[in-house]
Structure 1
Amino acid sequence: MDRRRFLKESLIAGSGALLAGKKTAALASSAPQQVAGAVSLEAIAAAGFPKDFLWGMATSAYQVEGAWNVDGKGESIWDREAHTPGRIRDGSNGDVACDQYHRYKEDIAIMKRLNMKSYRFSTSWPRILPEGTGNVYQKGLDYYSRLVDALLDAGIRPFCTIYHWDLPQALEDRGGWPNRDLASYYADFAAILAKNLGDRVTVWAPFNMPVSFTYHGYGDGGDPPHKKDIDQFLKAAHTVNLAQGLAFRAIKAASSKATVGSAYGMEPVYPKTNSEADRAAATRLHAAHNLYCMEPIFRGAYPAKAFVGEIPYEAMGFKPGDEKIMKVPLDWLGVHYYLRLIAADGSNGAKPDVMSHNPLAQIHVELGHEGPKTDGGWEIWPHGFYDLMMQLTHDYNQPIIEITETGGVFMDAPGTDGRVADLRRIEFYRQHLAELARAMSDGARVRAYHAWSLLDNFEWGSGYTQRYGLTYVDHATQKRTIKDSGYWYGRVAVANRLDV
């Protein structure tokens, strides 16, 4: 995802909240070294993971596959976006990306070499249904079948995220996600995948970061299709929440082996001060993003605290019985973590980070700034990972959790010896994983961790200007070079500890 725009430009960008007042101050004061937010060497040395813990990596279809018009694939909204001049920071596109469509065996060999046990990939809807509905293109299904078989042959669990933002353009032309009909179209697509792959794929996530793609696509216009209408966002998010429930049932009906969760982008939100107004703003932000697509699926209702005023059911297009469609018993919960946010009340002069008519307004959001920064400009704050895990563990009765993404931008390139010595990325992961291990020791039921990302890939609106990969990709030649962080992560996967 384009994480920079996601978090800087949106009120409802990643969240998590409850930590307030004295608790927040205690977190800051407990940072043990000279570097704010750092984890102690003792904590890193003590961190351990169970022997059956699943170490993995993640990618998404548009970001790595390429082959944008091969074997009958239809156009996606991101194909249209990247082919529109001025939309991508470096003028690039995902036409080739990492060419995983043709090089998947090479990439799987890298993961096997690094002792990975899980690969979170996504499927391209227009590769299988070019128009979004209608005739299935067998060559698209055959590609994913080959990918799954190759993963299983390598001893790697295939984890399928069904939708990671690349909507068929033909469906956007029919109204996109605000069109309620997309809920059933999407469920039909999920059923096709489960019927064809469900004998081998047992872990399914219907959506990646549903609040992000609906808000930025239809609310603030930052991503395709660049609509700026808060009512369109409300309709789009409601369609997706319906689609989550329908897809859950469709997958379960098609495959007796299926377990279904989803993948939500979250960050812990801390109030800027101990004032009642700032603490309320942090709670509101938590509800507006973290819970906005979780509460409907867990509890069949929208979180009332996400809004200033009444829940706008009419603007959503909510119908009687929708609560029963949305609510399903997820088998596990997928969580992304990247950073923390600071929330302040926006009703008394502080500028809200969204359009003034947004019902989620009256919150001013800041990025944390005490800790060191990645090359992408984001604060590194591992303690937030622990806080988020414990909050979810407490609020949702110890759900089974899969970490679906964490990572950071570090722009290290191969040296004269060909080695990519990305030591800062190693330290980034070491500290975050130490906090994850601490959360697990305190009761969080985390069974898997997926680093973002296997490869330096196409980072949406940022193009190829950001590198998240544990494998360096020369996009001119497609040469892969495992970074020092990749080798380190591979050793961690064998040892189940961090001091390797």
Structure 2
Amino acid sequence: MKPGLLTLLIFFPLLLSFPILFISEKKANFIRYYSLIISIITFVLSLFLLFKFDRGVADYQFVEKIQWISQINSSYYLGIDGISLLLILLTTFLFPLSLLISFEPIKIRVKTYYFLMLILEGALIGVFSSLDLILFYVFWEFILIPMYFIIGIWGGEERIYATVKFFIYTMVGSILLLVGIIWLGFVTTPYLGYYTMELPRLTDVAWLLPTKKQIILFVLFTLGFLIKVPLFPFHTWLPDAHVQAPTAGSVILAALLLKMGTYGLIRFSIPLFTLAFLEFTPYIAVLSVIGIIYGALLSIVQKDMKKLVAYSSVSHLGFIVLGLFAYNVEAIQGSIIQMINHGLSTGALFMIVGMLYERRHTKEISEYGGIMKVMPVFAVVFMIVALSSIGLPGLNGFVGEFLILVGSFYSSNLGTPVYAIISALAVILAAVYLLWLYQRVMTGPITKEQNKNLKDLNKFEYFSIIPILIFIVWIGVYPKTFLSISEKSVQKVLVNYEKAKERLEMEKQQKP
């Protein structure tokens, strides 16, 4: 089969990153614009997926399959549904903006930086489009390399500590995931008659596995994904990585790398091991709620702006995981749209912190105050993004949080509205930490002499943030544009629920 559009999207930025290595470091501006053009073209190519995507079909589309490792029946197997399409579009949309916001801050090893960023983009698209578990794992692991160097070379003063911590946590999760993938192939062989790594084939039979085997596999897969999310108590690597990463690194980490974990849950853990998923729902739901409240409370007490936004991610990702485990159309749709919303709003918040840092070279909240007097356009942008992250009706954050809370409230899988009621408190806490942050940074008198001559947004910052604001409003006003893309795919995820529930009840009744 000839390579198609998905292969083009993966390898276009990957392969065209290599010419950068042969360009002189002195031609930094050429490197910047070359990389930006490559990422813009990748975004345009991804729009063909959107235009050709059939929203009325639940099956995988744009499928490409080429024999790869015949001994284990593993293929170069690509395909997307509505869930992966939204995440691919988010990836190709944010990378040009992240490259643009890097134009002025990144002044050393410019060609290495843009080379790694383009590689990272191609690998992320590979993660969201792989239908073979070995291929998925290759892209999953490959992403570690560029992100490791992006934080380690261009990060803050404690970047080495943050990078090592990020690498160790992620590697532990990856090892668990690899063991689960290999063992899944073995335990499904009797049902299929052959060993395979193809996700559609495994999905057909994995839910038939004995409950004990499903539980072990679910733990291996899900721990790997929850560390990447990261869900409480696996979150401790995240604030360090965010604080030390350069601005674009924080944007990509929050908006896309964390979504690899939530994507893994909905693509692998839930549909493959539905029996174990039902058994573990109460425990994961409790951890989600703890993470939601814990992350919000820690955000309130932070003195560093970037660390505040990082802990807010722990809270928001807890919402997403809770919606997935509520396991109904409303909650899962809310989780998927919230993945996109978090990518936009939190990505924009990290951009905003980065803009201030480039002007003052400090992230301490106490170093600011009254900034809106000298940066009025920035003040408006900051307010819109903060309100979207809080979940103001009419902006994107409201749609996702509302659907998650509604779906969780009457979820038969969660079995109680208590999770939703407690989680709703985080909306109030989000208003506290973000509006208080805005008040301390933007309002009041200018107390620091260095703040009196700060310049408002420059052209690179305008072009980086305005597209995000457009989608923040678009999703908030007319979410159907995006919800309709994933609707059929979500319904397909729910197919095995009733059968698995009946089987679980029968097994419990048969126990002496």
- Taking helix-only ellipticity at 222 nm (-39500 (n - 2.57) for each DSSP H run of 4 or more, over all residues; to 500) from the coordinates of each of 1, 2, which one would give -23500? 2
- Where does the value 0.95 come from, among 1, 2, when Cα Rg over 2.2 N^0.38 Å is the thing being computed? 2
- Ranked by FRET efficiency 1/(1 + (r/R0)^6) of positions 156 and 196 (r between Cβ atoms, R0 = 41 Å, to 0.05), which of 1, 2 sits at the highest value? 1
- Task: Consider the structures 1, 2: one of them gives 16 for relative contact order in percent (Cα under 8 Å, 6 or more apart) as calculated from the coordinates. Say which.
- Result: 2
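Here, each number is a calculation from the coordinates, and none is a lab measurement. Not measured: the values here are computed from a predicted model. Cβ atoms are built from the backbone, for glycine too; each structure is taken alone.
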